[in-house]
Structure P
Amino acid sequence: MALAALLLAVLTFSLCAPPPVAGELASVEHPVEEGRPLRLLIVGDWGRKGMYNQSRVAAQMGKVAEDMSVDFVVSTGDNFLDDGLSSVHDRAFRDSFVDVYTAKSLQKPWYLVLGNHDYRGDVLAQLDPALRNVDSRFMCMRSFVVNAGIVDFFFIDTTPFQLKYWTDPGEDHYDWREVAPREAYIEHLLKDMDGAMKKSRARWKVAVGHHTMRSVSAHGDTLELLQLLLPVLKENGVDLYINGHGHCLEHISSRESPIQFFTSGGGSKAWRGILRPNDDKLEFFYNGQGFMSLEVDADMARAIFYDIHGQALHNWSLSKSNRQQVVQCSALVSQE
């Protein structure tokens, strides 16, 4: 109870504080228990009012979260499909979040980034602290840092990077308020991220964005992120880049650096039936629904992918001290 009260106090202070000054990212201090591994779940592309197996994924998340006793949940974006929220009063907030992730074990902080579909709605509504009056778990910002003891999480707003959303949006409308002009926004974001990562003294560094950096699924690699963001991650020794966008589960190892790429975008609609290998090493690919867990202690990071039955599809671990990677289970899982 004491830890829960402290967490609430710290989060309330951090998230109600005035916006950071230019060149400074918002930061949340997530209290951790000394000597205990940090445990969390990661899910993306989920907000479909329980449909397309969203509710089934949520049920299994609740079971795994209870078994692990997770500290928090990370969302990799596309939180409300297909067109974000229309206002802070949009019923979709309850139908896709509050009334779906009801397990007691999931009543923990949710840290969320925006996806491209979120940008098709009223972005300022999804970022509005008023939503936390409806459900205090919901902590969504454009780009921010979560300090969690031995791990710093860098949440990155990746949608503005993709040029086609600006130049060729088709019939879609993107809410670029407080973002345009694109070039200046990206320049400042990269500078801020680089500064925050250099300042970090955490044992592990994890970057979270919506868009794929490396992916063998429908969207493939995001060239703008490879060109602009990846060099910043490499320079600052980031261990993992975790994203959604691809409606699948996948794990890819970089051949050029120690960075591991994880896609956890199976929160609802999936089964696109596309596999397009790239130049990096494909460790695991599942063209279906599910989610990911991550456990981190001083020396080891461990990730597991689960399907809608709660079956563990892929196990991976990495020793920080000797950078030795251990991968279990098959790299490709056939469609059901």
Structure Q
Amino acid sequence: MPRFLIALILGLLFGTQAFASEPTLRDYHSRANHPDAWQGGVRMIPIHTPAGDFKVWTKRVGNNPRIKVLLLHGGPGATHEPFEVFDSFLPADGVEYYYYDQLGSYYSDQPDDPKLLDVDRFVDEVEQVRVALGLDKDNFYLLGHSWGGILAIEYALKHQDHLKGLVISNMVSSIPAYNKYANDVLMPQLAPEALAELRKLDAAKDYANPRFEELLVPHYEAHVLRRPMAEWPEPVMRGFVRHLNKKVYVPMQGPSELGASGLLVDWDRTDALKDIKVPTLVIGARYDTMDPKYMEMMSKRLPQGQYLYLPNGSHCAFYDDQDAYFAGLLKFLHAVDDAKAGG
């Protein structure tokens, strides 16, 4: 069979050519040269911190020497588990990717030390993970969702020389801007009596009261994941509910998704976006907890920024505007790879 026909067939199978040479299914699932293969791609990576040495959990899926995506989950203190939906899209397109639970999250060590709740320390942790996994500018894409988007921005500002591409998923570059959007746009969408009761509970710091979460259910179903909570995907319930480490989440984010009030409250890197030179995709959604217009503005401030707008999505758009989310993400990954290969 002619070489170009083989390439065409493989291109149909993998979406596009993702390897330096023509890929095969065996290539993608190869165990060669991967020290994690004997345990299904899982590694516990040693991490040095000011509070001592610990280990974080990672899991590799697939094998692609040119496109390797490290996933930074939300929270802080949530897990990689909501990303498990990536299994339905990335392998078929030949993309290699890494699940990763940050320190303090469920599958990694969970030291109880406030000194570790620091953005710069988390950035240093990501860099240690990158080194251990052998990722670099020829193949390393970083995707951060929500809090992971904060971490991805900070990582790029410090270590972009190691990046091939960056994805900021459903996160604005300013917590004050997020809080303004929550106060001016999101809160008024709640029923007036519910908002009044929420403000009363908030003033009393009565966050353990079951009513606090009950009153927020309409907000969650409209702006976090647009399905009734009884139908939320099982990986989301594990990652954001059952396995959430509140000793990390509450001090950094605050007790509620209706705005931030923790250690991150003054975080703002909008003016620094111009310094991120690598190709960057910003993903926003119509019903997101984050202002989609603000995310569009971010993409224009980034020297190589692009914007993916999801008209049916919310904060977890990889579930509620799924096909558009992954079509846009995969298009970006391959376009950057093609440009680098051609350059």
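Looking at structures P, Q, which one was semi-axes √(5λ) of the Cα gyration tensor in Å calculated from, given that it came out as 34, 22, 19?
Working: P: 25, 23, 22; Q: 34, 22, 19.
Clearly, the read-out refers to Q.
Name the one structure among P, Q that distance in nm of label points 7 Å out along Cα→Cβ at positions 126 and 310 of 3.1 was derived from.
Numbers: P: 3.1; Q: 1.9.
Of the structures listed, the value fits P.
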- Match the computed value 37 of percent of Cα pairs over 20 Å apart, for residues 86-149 alone to one of the structures P, Q, and report its label. Q
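If helix-only ellipticity at 222 nm (-39500 (n - 2.57) for each DSSP H run of 4 or more, over all residues; to 500) comes out at -6000 when worked out from the coordinates, which of P, Q was used?
Details: P: -6000; Q: -10000.
It was calculated from structure P.
Just so you know, all these numbers are worked out from the coordinates, no wet-lab data involved. A quick note: this is a predicted structure, and the numbers were derived from the prediction, not measured. Cβ atoms are built from the backbone, for glycine too; each structure is taken alone.
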